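In the part that follows, the structures are each spelled out as structure tokens.
Nothing in this text is a laboratory measurement; each read-out follows from the coordinates by a stated rule. Here the structure is a predicted model, which means the values were calculated and not measured. Cβ atoms are built from the backbone, for glycine too; each structure is taken alone.
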Structure I
């Protein structure tokens, strides 16, 4: 795997144009939804954005199942075994219930969109054994009524760059990954301290793990990027410097600068 380290996103775009990969083989990963919004406002290439929506924000056993069932419904490459709640429930369900829920999931793809909510609720009741709360159902309504939100549940197409948060990239792989937000104060998240020489990071271990997730999404090349300017938490333009994650012991010579 090739690791590169660029300070300018225009340089990265120029690099992408010289590759033989389609845009759908390339993912741009950022730390937060705020960075995602800023990036998508200025990105000139065709792209599809994946971000934390209301289902992932609630993150209940129902909304996680709803997300998986939406992916199954809209994307024919998704298998029944990819539905996590179904896989986890195989050993606890009776044979008759297991066959019933499998049948209902298969039938889901022939369901009209207007009937989708009831069909998903029926499947979730069989799998989980309880009726979901109003908050979970309302979240599902919101997703299905927002075409932009639904895009991230549909199959990718070849002429779209894949743009998402690091959290959303978990479990996915791409030929080339561009890992942005590697600026001090942004990632890892840092707060002011009494001693400027002793940085105060909110959760170093969690951010380190998330950084690992980002770089291991790449199959062929990973581009680690920081910028000479950054926006602070108040939205002010500040001087940018490389993240402490790029200065870890043992990284010397690992990437091109």
Structure II
């Protein structure tokens, strides 16, 4: 790690297992006998990640117990107010760190190392304040759309609920994963507002916020493969990863 920009990661794992119709937290549902979140945690050392933070809800005893063998630090998100709020809750834990912070989702366990490496590399070699993963899909319904400026750089991400009919035609979507220069993230994360139709704090608003502060934002576009999409219920778990149907959930 000598001479390398320090790398850290945060995994958002405060979501309930509501759509799984289960008392078990979503990220603890098993793939081949292992909690889905463990696949992410096992991948991070290969990326040179030093500190790992896991955002959990106040009743997180099951997750803490399941991850006892990992050297992760837990951040409590007291209320489910969106992805931006989860990172606001993380800001105090990372404020004294240098380098980059990769934002991951505990229900997307198989995103490849090469895609995550590309986000770190964009921040480090292109000296940008945020890099985000995007892809193009034939049916973008339900996803945040990437808005680009005249130069082709990402200028904003508009969520489906906020998008105009014209914006909904955009096929390039936000895949969710992002990497931030920690100093820029901490300085600007509390500028996120919940003045929107959902009343939530969207982490995606950081693109617009950082651009407004004359910061550099880059998009890393990748193919629309299954590994970049989350698992939201048992049907998706079985359809995306058929081998998991052999194991009890």
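If distance in nm of label points 7 Å out along Cα→Cβ at positions 102 and 126 is calculated from each of I, II, which structure is the one that comes out at 1.6? Checking each candidate, the match is II.
A value of 2.5 was computed for distance in nm of label points 7 Å out along Cα→Cβ at positions 110 and 174; which of I, II is the source structure? The structure behind it is II.
Can you tell which of I, II yields 3.4 when distance in nm of label points 7 Å out along Cα→Cβ at positions 94 and 134 is derived from it? Traced to structure I. Computing semi-axes √(5λ) of the Cα gyration tensor in Å across structures I, II gives 38, 21, 17 for structure I.
Once relative contact order in percent (Cα under 8 Å, 6 or more apart) is calculated for all of I, II, which comes out largest? Largest calculated value belongs to I.
-11000 is what came out when helix-only ellipticity at 222 nm (-39500 (n - 2.57) for each DSSP H run of 4 or more, over all residues; to 500) was calculated for one structure; which of I, II is it? The correct label is I.
Which structure, out of I, II, was mean count of other Cβ atoms within 10 Å over residues 54-61 derived from, given a value of 15.5?
Details: I: 15.5; II: 18.0.
Structure I accounts for this read-out.
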